[in-house]
Structure 1
Amino acid sequence: MEAHTIDYIIIITFLIGIAVIGSLSGGKQKSVSDYFLGSRKVSWWSVCFAIVAAETSTLTFISIPGLAYLTNLNFLQVTFGYLVGRIIVAKLFLPAYYKGELKTAYSYLEDRFGRKTRTTASIVFMFTRIAADGVRLFATAIPLYLILKIDPMIAIVLIAIVALVYTYTGGLRGVIKVDVILMFLYIGSAILAAIYLINLLPNGWTTVLQKAAEGDKLSFINFGFENGISGFFSNPYTLIGGILGGAFLSMASHGTDQLIVQRLFATKNLKSAQKAIIGSGIIVIAQFAIFLVLGVMLYSYYGPMDVKSDEIFPRFIIEVLPPGITGIIIAGLFAAAMSTLAGSMSSLSSSSMIDIFFPFYGEKFDDKQKLKISRMLTVFWAVLLILSAMIFKESSRAVVEIALSIAAFTYGGLLGTFLLGLLFNKVKQKDALIAFATGIIAMIFVIFFSNIGWTWYTLIGVAVTIFSGVSLSLIKTS
């Protein structure tokens, strides 16, 4: 199947419209604060929706329905952990972040430990984000190549350029305004696909329930004790593993990752930021439920097949959906990709500007010059994201596995370092830096030399980091 004229019209209109809306809604920026923080005047509900959009990539849009198709609804257990983690971020992390004039997630680390810790964390974030989102950018090219019959590199550059246009001109406020639209677009396109799909089944929802029950697709609670200790820890989708793993992963991604924390700083005050982060957790549960149910419906339509999780939904789009609806779904794919990509460009440039450039050279430039440098950094990171996507194009591993592995290497050590600062007063900078490195090294061994499920990765990294930091501080005082 190839896209029809109506599909191309929808896609082109969407891309131009998003670029224009993002550029105009950002207003005129006069300072770095305007550009990276939206002058701290963004409503909490806009930030709430923007957080959901930023954390939802094409991998989620494509792979989660496929996961439910191949397994069941067990992934929902992880999403409840996501909500628990965000509540902890709201109550523990954000009050500390809002003391003083903090502008990035890593400003707190300098205040608590020193500049070296802040710089180290910021650099680790940059390498992790550029690699992980390079994978996500490449992942977007896969279904677009199959549907539009265009070269994957063209798809990569096209998405990046559109995201760069409104990030460069509109700043964070423009990014957030667009994210709100993009969230409703990709969720709406998933619901549209589900409505079309259910009308293809002979008895509609009754058929879905019948086929899903026959294939054991409706199970969403899995205690996981039936396979012993080894089986329990190797299965990522158990009730305990899902909630604990989801909570610690969400604490890391939403409490220590500049991609999300930058949005929280754009709100008016602490209370608004807390409402935004907790509200996003509730929306994410509903969003994943929609994607998972769509996967169950795909199973009811196709029956069992030997496919990868990221193949089944694109196959339905290509083979079944009619012109027009196909264009809307493709726009949804673009939306899921651009929301993450634009956020990456903005967070990477803000962290490199505020955490790296300001401490060494900030006093030498006025506001106008700093704003110009900030925009240049946005372009720089956009180019690196494109290059990163091209590098991962040569990988033979599943893109979902690559993205999860990249985050797992650093999230445990990063979150553990923040918790050392928040919970243990006697830990000093040298202790924290050694513990941070120890946590990352430990994760290399866990990922490459064990069968432990990915939901346990961040928790293990945090435990190793905290144990190392506290032990070092006790040795010094003994």
Structure 2
Amino acid sequence: MSARLVIVFVVDGLRPDAITADVTPTLDRLRREGVAFTNSHAVCPTVTRVNAATLATGTQPGTHGIVGNQMYVPEVEPGRAFGTDSHRRLLEVDRVTGGRLVHTPTLGERLGARGLTLAAVSSGSTGSALLTNPRGPAGVGVLVNGSFDPGARVAWPDEASAAILARIGPEPPKRGAGRYDAAVTWAQRALREYVLPEVRPSVVLNWLTEPDHTQHAEGVGSPPAREALRHADREIGEVLVTATALGLGESTDVFVVSDHGFTTNTRGIDVVGELVDAGLKASADSADVVLASSGQAVALHVADRDRERIARIARFVQSRDWGGALFTAARVPGDPLGAVEGTFSLEHIHLANGERSPDLLATFPWTSEVNGSGVPGTDLACVSGGARLYASDHGSMSPWNVRNTLVAWGPDFKRAATVATPAGNVDVAPTILALLGIDDDSGMDGRVLAEALAAGGDEAPVVETRTHMATAGAYRAALQVSTVAGRGYVDQSWRIS
């Protein structure tokens, strides 16, 4: 392979159908000139921090251990879940678990062991930034985010933080529901003016927080969301111009990915309140059942993993109009069905983790109806604990959330090609290693996307797609999974009746 630099642009919340010639001319060009993956997948739950860890490790959530936008780690909070948007909480997890924030080697560590550098540059939350290079604070590569400690620490290592502050100053404050264009611009300047020319990394994970923030507030496909995306597209174009000016234009491979899709919320569900009213949870703050929300998916942790209570909760959710597909521990290893009647297995959606996986994962029913901006896909979302019902959200296994953006462009990729084979975020890290000539993806769950490589040939991999059914009385649900080279990709799940 010829690449000396690989840049991964992670455009938070970018649906594939949002890339257009008028709003995103840069992304549209890269997709037309490079490889367009039309069947790419986010990992589940389809939320930011889960997929950030997958991009940083090449592993599924059940392997790396980041299982939701909220997580329950008793060593950190004995009786409640916490948000993974804060790097301080995640560093606390790392401390109390003896360095096990993530349970697998990271891309940054694999590169560092070979004398190469990963630079993660993010305008997102400090938690999502940390998860793109979880070992950055320990001295692995470079990690940049303007909100770590505004005006004091904006990066690891210390010399990077000092240099960025001296060169471009602190990140402008992120305020309320307004667009975060200024934060995006700050991070992109740090990338263009310091990271690329001074650090000279081999791999850049560049996280752009828009249009996610604006889509949450204003709605997916809304005029403000399109403007935020237009701005992000311009910033990506500027980075490519800088790479060319540094003499890297002919040796740079590019990925454009998103962490998840997006759908319109039509209703909020107070899951905690429903469980309390049904006598399945003692009180809103009780530790007998701990809820960890990922917006359109809800993880439930039951004290002592009480099988009878788990089953009772599952039966209750199945009886409600807001109950979608449910997931529990597998009946037996490898079984697509869960141990509780009418549920699928957490193992089959790659969410089984002995330390952190929930006892029950609940999703909501979704539709393909269009919103006021003409964008298809609606869902329900959890609003327990006073959580805000966003205009649009993600987290579910709706195909509108599972299907994410994946584009590959550069000298090592085919030109003007379309790949319909299932692929996804889990495949990005092993493919990066292959581009750099590193033959070591041991322990990774993803695969090298050989069908997209210029030297990869034209034969499409064999794909097997299966739909599994789960029933409990009148309740029925379906789960569709596609398999390529032994790797399973969750296509969608849905409630039938």
Structure 3
Amino acid sequence: MGEVSTFAVPFVVRGRIHDQATIEHNGAGFRFVTPDPLEVLPELPLASYAAMADLHELSMGDIIDFLAELGKRLNPDENPHMRQAFELSVFTSNLPERVLRTIYSEQLDFFFRPEVLADAVERRIGTAYLEGWVDELGPDGRSVRIRAYGARTAHVIAGNTPGVAAITIARNALTRGDAIIKTPRNDPMTAAAIAATMVDFAPDHPLTRHVSVLYWRGGDESIEPRIFSPATVDKIVAWGGSDAIKNAGHYVGPGVELIALDPKRSISLIGPDALDGGPGQTEAAHRLAADVGLFNQEGCVSPRVAYVSTEGVPDAGTRVRALANDVYGALGRLPPSYSAPVQRLPLALAEELKMAKLLGDPWVVGGDTTGGVVVSSNNETVEFAEQMACRHVNLVPTEDFDQVIEGITSTVQTVGVWPESLRLDLRHRLSLAGAQRVVDLGGATNPFGNQTLPQDGIEVLRRMCRWIVDEGEPDEN
């Protein structure tokens, strides 16, 4: 039996780092130890909203400057907290080490760049509403003033990419919120490492004192009823799988709102020009591979299924297989810092691919640790389409997209469409069907969009605020 690596994961509670680890959590080839969450539980709730007054003494410029400074300090080569987060993530994450290194070393600061933060605030909330009372005229002609205040929030975050931890901390600061962040088992350290960095350079700063990060096993009834309570929080922001969302939803009631960033799937719609055997085919293959391969398909934005139109295409079966070969080749040429082969496939997917290759139906190119394309033999997805992972995509020939669009629901997040003329033609129908984001094929990734654009059909920043109305004659002073 090989040596097991052990990692100490601290809790960070209101500007204090708790590192007396007493609870052990085991994984495959690793373990991590944490403090006992019950011991810090009394420190988590705010006594009252009045305790958030210090946040409202900060200008938005102060907040953005603080976050910009934080972003500069997150490189794991210089930050021991982040280095430990990276080293643990190599064991816990489904992402290859090379991709993880790129995210930690080069990309986490994206979420803290001043120009991105300022743009997000102005677009999604309106800076004036965060800085003071905004005069408006009520529908009955009365003078009213509206202001956005921070809320007491609990965040149940996902661990498919370290960026979720970064965007959560940034959003909490921008909205002047008070956050209790529950970290996931597949990334228990990144949010704690960012919060510990805040403690290192500004332990008494209001933004530091209004962040708490800890890990506990989801569903722990000795902890969650006391945190997900209207006495402690106003809003629960929940990411992740169905179980995490359902568990958070159990606590929704008067005084507690759920902002659900629940499981989504993404698809691609590709026009018949992709089967021309020439430049169109090459471009479509490159674009689809970029979307499928992004962070090894760990994010909701990556398609598991791509529908390609065979309308008017002779010998369509042969041409679809040719496109599949080109997509597989393009997957292999993706930069290793962006996407990389894995050590092993999920067992269920590996078994399905093995059987498909044995039977020859559906047709598979690749289908191993480097990735693969599974071509349906009819106009329907394969039975294991939802299991596509590690750079695998189901390519489905279809004579038209009407039936595909009819099957779309609000569980569909991103639809990548090619060519552009097809996107423009279909975007309205896709939106009515339930899709939440329509992009040019190959454009699923957008690190700045995570902050500045709506997500999953909602305006997360806006919903994280409490919107207060002051009615009556304005103050003339």
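What follows is calculated from the coordinates using simple rules that are stated; it is not laboratory data. Worth saying up front: this structure is predicted, and the values here are computed from it rather than measured. Cβ atoms are built from the backbone, for glycine too; each structure is taken alone.
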Review point. Where does the value 61, 41, 31 come from, among 1, 2, 3, when Cα extents along the principal axes in Å, for residues 42-225 alone is the thing being computed?
Key: 3
Check your understanding: If relative contact order in percent (Cα under 8 Å, 6 or more apart) is computed to be 17, which of 1, 2, 3 is the source?
Key -> 3
Review point. Given structures 1, 2, 3, which gives the highest value for FRET efficiency 1/(1 + (r/R0)^6) of positions 322 and 386 (r between Cβ atoms, R0 = 30 Å, to 0.05)?
Key: 2
Review point. If helix-only ellipticity at 222 nm (-39500 (n - 2.57) for each DSSP H run of 4 or more, over all residues; to 500) is computed to be -7500, which of 1, 2, 3 is the source?
Key: 2
Check your understanding: Which of the displayed structures (1, 2, 3) returns the greatest value of Cα Rg over 2.2 N^0.38 Å on calculation?
Key -> 3
Study note, to complete from the structure: Value 43, 38, 12 of Cα extents along the principal axes in Å, for residues 178-241 alone was derived from the coordinates of, among 1, 2, 3, structure 1
